[in-house]
1. Quick check on the output: 18 is relative contact order in percent (Cα under 8 Å, 6 or more apart), derived from one of P, Q. Which one produced it?
2. One of P, Q was used to compute mean count of other Cβ atoms within 10 Å over residues 64-71, and the result was 15.0. Which label is that?
3. Which of P, Q yields -0.54, -1.40 for log10 I(q)/I(0) by the Debye sum over Cα atoms at q = 0.14, 0.26 Å⁻¹, for residues 176-255 alone, as computed?
4. For structures P, Q, calculate distance in nm of label points 7 Å out along Cα→Cβ at positions 248 and 264 and state which one comes out highest.
5. The value 18.8 for mean count of other Cβ atoms within 10 Å over residues 56-63 was derived from one model only; which of P, Q is it?
6. Taking 19.8 as the value of mean projected area of the Cα convex hull in nm² derived from one of the structures shown (P, Q), identify that structure.
7. Could you figure out which one of P, Q the value 0.8 for distance in nm of label points 7 Å out along Cα→Cβ at positions 80 and 128 was computed from?
Structure P
Amino acid sequence: MADGIQPQPGIMDIALYQGGASHLDGVGNVLKLSSNENPLGASEAAKEAVTRAALDLHRYPPTDHASLRQAIGDVWGVDPARVFCGVGSGEVLKLLSEAYAGPGDEVVFTEHGFSMYPIYARACGATPVVVPEHERVVDVEAILAACTERTRLVFIANPANPTGTMIGPAEVLKLADGLPTRALLVLDGAYAEYVDGFDAGKALVEARENVVMSRTFSKIYGLGGMRVGWGYGPQAVIDVLNRIRGPFNLSAAALAAAEAAVRDTDHTERCRIENAKWREWMATALAELGVPSDTSTANFILARFTDRTEAEACDDHLRSEGIIVRRVAGYGLPHCLRITVGDESACRRVVHAVAQFKGAA
């Protein structure tokens, strides 16, 4: 690179994000459980909406996302005017970083938090600040102790990825109450729909001016390939985000699919119930094989092994059986494997393969 052409400071410190693997060379009948995708897929209503949208591919999509925002408002009981739609929840988090953090500022998150948080921080020139967790659970006291007058954003995923753990409303409120005046608390709720009756922080957003929540259509709604997410926050924050997003950031097909998906509450509830059933079964079965996990509130479990060597050896065995899970050393958990909750056959196949590895089959 020429001496005169350089990226902004911090950009070259970013390690490339590694998504979950999808293929295994020379292996057929691959079972992908590395990306926390919904094994039941998108609802039929969402698929039909995409088919209809194909008739108008020559038309630009709406810039205001009004129909989708209204659907989200109707289903989740939020004010559509305070809903922001983005390219997955990732764009919501990225734009929050660009709008509210920069050189000299700090972005706080926990040690096992989503690996994009430090990337968003470095990309806008801010300093990432990593806070310890307590036995793989967000530690509110530790976060508050790490905050300074330079703190602008605090990211927590609740439920968390890759641990599957979460903190309760009282702890979230304590965090919001204790933040510095100029800091925003960002509640990343990508897995919120898997928790029965959970509002993902909606009440707190509506009661305060320093809390924003984000959600995604990539998980329970089965629309990972469409890339749609949304955020809910104070009107002033939403107005800022709308000023810096691209005018046509979401395609017409993505908007149509997401609107149909969020309104198909029967499908969403069926997915939640099935996930809870097989999550519990798989966690219990693996624990009986000597592979424990924390109680998960998401659509995956974090399987813990004796050490990194055992975890990687188990992963190698699973791959030999055509099963792809996620190594999470990059999240500070080298002795663990994150396993997406699949359908019944997938869960049984995983447990059988782990039993083979442990010599218990």
Structure Q
Amino acid sequence: MGKTLTEIAQTLKYANKKVQLIYAFNGAGKTRLSREFKKLVAPRNEGEEQEDEKPIKVLYYNAFTEDLFYWDNDLDEDRNRKLIIHPNSFTDWIFKDQGQESNVITHFQHYTNDKLTPSFNEDFNEIVFSLERGDNNKIDNIKISKGEESCLVWCVFFSLIKLVIDTLNESEPANRDTNQFDELEYVFIDDPVSSLDENHLIELTVNISDLIKSSQSDVKFIITTHNPLFYNVLYNELELKKKNKKGNECCYLLNKKDDGTYELNGKLGDSNKSFSYHLYLRQVLQEAIDSNSIQKYHFMLLRNLYEKTANFLGYPQWSDLLPDDKKTYYNRIIQFTSHSTLSNEAVPEPTEPEKQTLKFLLGYLVDNNYYTEE
């Protein structure tokens, strides 16, 4: 029988683990879970506003965090576009009290584009963006992409939690710069990766891992993601394999059931070996083979499966996983069958030899133990 998200949040809270890592597909309820967890750890009465002096027990990053930043697009003049920061005691502390503006800008440019510069106003409640051009000129008041915007918000939040962890690492409360985080219990991070390329995604994940490892206080971390690479890097950087034991897991798969309830299943191994998109693709392909209902699009799924598996295993090209004796031949078969360039080629039913090729290549990937279920 499934559980409510509130019951899932209670499970996470009472687990009392330093790090809990959750993998879930988009739409499975990760962001709603973070909200339920916040209400459980730091409940407040209906209509009650967050008071600055109220003890802070949980910090969380999710889609609602991004909603604190919204655009004024200057619809009348279409020139003075700016990102507005909703009044927030945390951003005031980061920028006004701690002077982290330059660090946020540095992080943002590192992950996006060093020519793209955010500029804050004196009250730190508005941001405008400019883009330098190769001719020493720049374009002012541009509107950045949604992915870049998400990255900026993450950089602000990362600066916040880094300052908080550094502050709490001072064991004597009287010597801390602030005491507003003395009762902090949890940091909940929901999918901080957006449109980053793989290199920057890995670097961001390593930075999060280093921050968690540097924490000397009793603060606990809960991290949710739909990104297999992000999950795998955290899993390895935090050495969760040593801590994630059967019957006492700290790594999970969150599933939403058809009846609207949820399951939080403990999982051993990284996402490549236990529950990622790979296994879904394999299931779809195997069902098509078993029912003799293979269509041309299944070759695209097969290529996707090879690409993702090669990425996890560190192979430069997905074709490196193909049988050595016929690598070029099978590469061409997959390439040709998974890409249709002419309308008269768009025949859904593949030939019998093509069906046998798909069956063989799926079996080859499985039989060679490129990934396993644990």
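1. Clearly, the read-out refers to Q.
2. Q
3. Q
4. Structure P comes out on top.
5. Answer for the origin of the read-out: Q.
6. Considering all the candidates, the number was obtained from P.
7. Answer by label: Q.
Since every read-out is calculated from the coordinates, none of them should be taken as a lab result. It should be emphasised that the depicted structure is a prediction, and the values quoted were computed from it without experimental measurement. Cβ atoms are built from the backbone, for glycine too; each structure is taken alone.
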